[in-house]
Structure I
Amino acid sequence: MNGIKLGEYNHLTVIKQVDFGMYLDGGDEGEILLPARYVPEGCKPGDELDVFIYLDNEERPVATTLTPKAKVGDFAFLKVAWINQYGAFLDWGLMKDLFCPFREQKMKMEMGKSYIVHVHTDEESYRIMASAKVEHYLNDTFPEYKKGEEVDLLIWQKTDLGFKVIINNRHGGLVYRDQVFKDIHTGDRMKGYIDNVRADGKIDVTLQPTGKRQTKEFSETLFRYLKDHDGVCDLGDKSAAEDIYSRFAVSKKTFKKAVGDLYKQRLITIGEDGIRLVERTTE
């Protein structure tokens, strides 16, 4: 489809107005209809619009100003709207649901349930389709991430080790169970941080910043907390990781490093009941 990017946003010019909408200049594809229900108020021939292009029920390119839940090349968490003898149809925010054939399902999809899928253009039919065989569409080039780099995560699935995630809509990764201190579920999107890129290309991710910068920043946060709470914090080395995360939204490892940092500066004392600010005496 020369000039038009199917399943993506396109910047097109309005060339003709009709009773049922506007026709846009699709280049080699000819005129592409933008149905009346999607035409912005005051729109006229000559205007330029950003529209999403997909195929209608008769497999013709059609435009919409609606925002789909995913575009071609994206991974997304989509709900099954209906099922027929050929496969499942997923709600992706447009009038025409997204087809996921049975051959692209890891397990038979069920009505009303949601699944992580990859959206792509089928090479044979040129239809936009979904596949639940996500691993086939992950980028297999060696990842060039740096330790501590902030990334976008899509929670993929829970495993015995933790949670598989999709990083920056490209690579697979893993958040280990002992690094998870809040409820997360398949389909959640959140920020994460690269912890390690292994020699085999596998990627370890955390849900909070890592490294010296994080320790320094949290040391300052903990010091302020102590000053605001009469110099006392009832959490310490023996406290549960969940309690630490609930209070400060950091891992136990980061908490312990910050405590050590403040202790080395002789700003706190450490006891069985937690930590305390050192009382400064003035002469």
Structure II
Amino acid sequence: MNHCLVFGARGHLAQTRIIPALKRMGCPYTPISRREVANLEHLKDEKNVVAYMAIPTHNFCENVEPYLGVVNPTYILEKPHGHSKYDFEQIKTFIKDNDINVVYNDHYLFKDMIQHVRSPKNLKTIEIKIHESDDMNDRVNYFDTVGIMGDMYQSHCVLLFATILAKHFGESRKKILKELSLVKPEIMQLARNCAYEGTAPTECKIQMTYRGIELVADLQKMVPKEKYILMNGNIKWEMDYGVCAYENVLRNIETGNTLQFLDEEEVDYLWDHASIISC
């Protein structure tokens, strides 16, 4: 990776995660603002350029269009990938029509924990607890479009379940996601923190059963931080340790290793699962 374009460079994700990771890696970058089109002519013949889309993916097409034909980077697209499966289909069509190279990212797949997590042979329950303390009131415009379900459950949680279950059964993540896409979960709790100034739910508790294994997601924003995976009620894996997940994302791109990223089918299965909940 010789250069990185950072779309949404003034936003929370870019400022707190992406740009600090690039600086640690010593990678030159160009901030891209939605307010004005940047001059990227100096990168026209540059090889191994990456573009990190630190913006909602449903805004991908309109933000990339001014740069088509100027640069041809590999675009890293953040979850959730669109507003819906229909929206994702429109994004896929735009990508295909313009011959754009993309990878679909969920940074939870790049946490050091997910590389090491193992399940007991007699796996009966998996509980994912993600309680975050960040104040969402500075990101109301974003969060109100996705809520806790789109921001945390639809991708992070379902992918964590699928990754653990794939290791447990010795099967592919894609196969597990395909089967989970047909499982309708039960929403045990859906609420909004009274401190949140927007309208979207900020907390939920969801439960479903897959091959006899009970899966539980406990998700909350603007509460004391607590993030772990609990198996069978007594085997605990803390989530946040080691190298920053976003730095792992960028280093995988740098080395050409795209195996951990999602493919289109997997994103489709995530939206199929989300659609079942909506129904």
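The table below gives the values:
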read-out	value
Structure responsible for 22.4, with mean projected area of the Cα convex hull in nm² calculated and labels I, II on offer	I
Read-out FRET efficiency 1/(1 + (r/R0)^6) of positions 171 and 219 (r between Cβ atoms, R0 = 25 Å, to 0.05), computed value 0.20, structure in I, II	I
Comparison of I, II - label where mean count of other Cβ atoms within 10 Å over residues 51-58 is highest	II
Origin of the derived value 5.9 (distance in nm of label points 7 Å out along Cα→Cβ at positions 27 and 227; candidates I, II)	I
Read-out mean count of other Cβ atoms within 10 Å over residues 187-194, computed value 16.1, structure in I, II	I
At a computed -8500 (helix-only ellipticity at 222 nm (-39500 (n - 2.57) for each DSSP H run of 4 or more, over all residues; to 500)), which of I, II	II
Origin of the value 22, where relative contact order in percent (Cα under 8 Å, 6 or more apart) was derived from one of I, II	II
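Readers should treat all values here as calculations from the given coordinates under stated rules, not as data from a laboratory. Owing to the predicted nature of the structure, the values given are computational and were not obtained by experimental measurement. Cβ atoms are built from the backbone, for glycine too; each structure is taken alone.
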